[in-house]
Structure I
Amino acid sequence: MSIAQATIHFTRVVAVAAQKGGVGKTTIVMMLAAILSRWFKVLVVDVDPQKSTTKWANRGEEDLPFDFADSLDPEALGKLKDLHEYDVILVDTPGHHSDRDILDAVLDISDFVIVPTEPTALSLDSILDTLRDHIIPKGLQYRLLVNKVRPQRGTDHTESWLDLFDKNEWIPGEVGLPRFRQFIRLSSPVEDAPGEGTVVTQFYDNRKNHNAISDFAALGTELAAAWATEKRS
């Protein structure tokens with residue numbers, strides 16, 4: 001049985017959400033969409049008023065391995081689940097607290113939420129607000145994703161952040177904050193990709209690109225494995 005056969009039985013909407021700019025939502029959406037397109041029919045939807053995903057997709061045009069759309073209409077967003085020609089719909093959500101109506105419209109029809117955060121205190125504070133105010137009250141399945149990890153800081157620095165999520169001293173009632181085992185390392189190919197209109201599946205498999213290719217491939221596999229074992233509510 002293939003990964004696709006094991007994990008997709010309906011159109012699945014996955015929101016990438018964090019009410020803080022600069023944590024890498026757009027990069028996660030575009031790179032993960034490319035990985036998932038190896039197994040599934042994927043649509044990326046940009047609902048962030050800044051339109052970073054739209055600009056990236058316009059540069060990539062027909063070379064991207066997935067479809068793309070953008071919308072800021074809450075009523076239209078509510079119909080995403082009706083797009084049965086797609087297995088997975090990845091949504092890049094707003095990164096600012098003032099756009100909470102758009103965020104809530106997406107979360108209301110989401111099956112899963114990826115919450116990227118940098119391993120910094122300032123990033124974590126905003127992420128916790130998003131969890132408390134929007135994601136946990138809706139009872140949504142979610143996982144934190146540690147993004148923009150600087151390899152020069154060493155593995156001990158990253159592991160200390162992962163341990164903090166597992167202990168969870170911030171949100172009562174949550175026994176550890178769900179997280180991906182995989183984290184995403186910062187690298188020049190990933191930083192350059194938006195301007196070049198490229199995604200990770202187009203990278204040459206060489207030493208320079210190794211971290212990006214392996215990190216996002218592992219993330220996609222981990223997400224698909226989680227879908228294979230979950231029960232739809």
Structure II
Amino acid sequence: MYQPRTYRHWIKDSDLVPFNVVVKETDLYIRAKKDLKRKALKLVLKYRNILEEYIAKHPAFLTSLEPFPLTPEAPLMVKAMVESTTKVGIGPMASVAGAIAEFVAQELLEFSPEVIVENGGDIYLKSLKKRLIGIYAGSSPLSGKIGLEINPKDTPLGICTSSGTVGHSLSYGKADAVIALSKSATLADAAATAIGNLIKEPSDIQSGIEFAQEIRGLKGAVIIIADKMGLWGEVKICQISAKG
């Protein structure tokens with residue numbers, strides 16, 4: 001059985017202070033140099049309010065599964081969501097988790113030189129040292145056995161995951177995990193969803209990688225289905241022990 005957020009216990013660094021911020025559907029796990037929970041909560045409320053006000057004026061933004069037209073009054077986060085999802089041909093809300101992680105993290109960086117914000121498997125981080133990010137891929141035998149090595153010079157970085165077998169997010173594919181990397185977590189979230197939609201069986205990995213290579217602004221991708229994995233771009237995989 002899938003147990004939400006179990007991967008949060010796989011983080012082994014002890015140099016950052018962890019805290020959670022939960023507002024309705026938004027459930028952030030944040031690590032920073034100090035406890036910034038109050039500031040993070042204000043930021044979550046700020047960006048949720050921006051989004052909710054925009055949806056109230058444009059209800060189709062919430063439900064559209066196709067690219068949404070950019071309106072002149074769109075706030076910065078909404079604009080980022082529209083532009084990112086339009087690049088890959090999907091609806092704007094497919095990037096919402098990555099967008100909130102990114103925009104909250106960017107403002108928290110004013111108060112901490114290092115910040116890691118995780119929102120339902122979508123991460124935006126700025127680090128001053130090398131980090132290992134564990135990969136949770138549901139029932140795949142690779143789940144919890146491998147991770148991404150992230151060098152500080154490559155951050156800030158968005159690392160977002162989509163799955164057709166784990167969680168409640170809409171996916172038309174059957175990949176256990178598709179991870180996309182980009183300087184923009186909003187784009188990484190959109191890309192992971194779009195790539196994941198293409199993966200129905202292991203033989204689709206190659207076409208998924210080819211699609212990823214065409215997404216401008218994407219730095220790398222990992223596709224996992226069952227015991228098969230495909231890699232492209234600036235991705236360094238290492239073995240880890242989730243329970244060690």
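Laboratory data are not the source of any read-out in this text; all were calculated from the coordinates shown. Everything numeric in this text was worked out from a predicted model, so none of it was measured. Cβ atoms are built from the backbone, for glycine too; each structure is taken alone.
Check the numbers for volume of the Cα convex hull per residue in Å³ across I, II and tell me which is largest.
Values: I: 125; II: 115.
Max of volume of the Cα convex hull per residue in Å³: I.
Work out the source of 26 here, i.e. which of I, II gives that when relative contact order in percent (Cα under 8 Å, 6 or more apart) is computed.
Values: I: 26; II: 16.
Clearly, the read-out refers to I.
For distance in nm of label points 7 Å out along Cα→Cβ at positions 33 and 49, find whichever of I, II sits highest and give me its label. The partial results should precede the final answer.
Numbers: I: 2.1; II: 2.8.
Looking at the calculated values, the largest one is II.
One of I, II was used to compute mean count of other Cβ atoms within 10 Å over residues 17-24, and the result was 20.8. Which label is that? Let's see the in-between values first.
Values: I: 20.8; II: 14.1.
Matching structure: I.
For which of I, II does helix-only ellipticity at 222 nm (-39500 (n - 2.57) for each DSSP H run of 4 or more, over all residues; to 500), calculated from the coordinates, equal -9500? Intermediate values should be presented prior to the final figure.
Numbers: I: -11500; II: -9500.
Corresponding structure: II.
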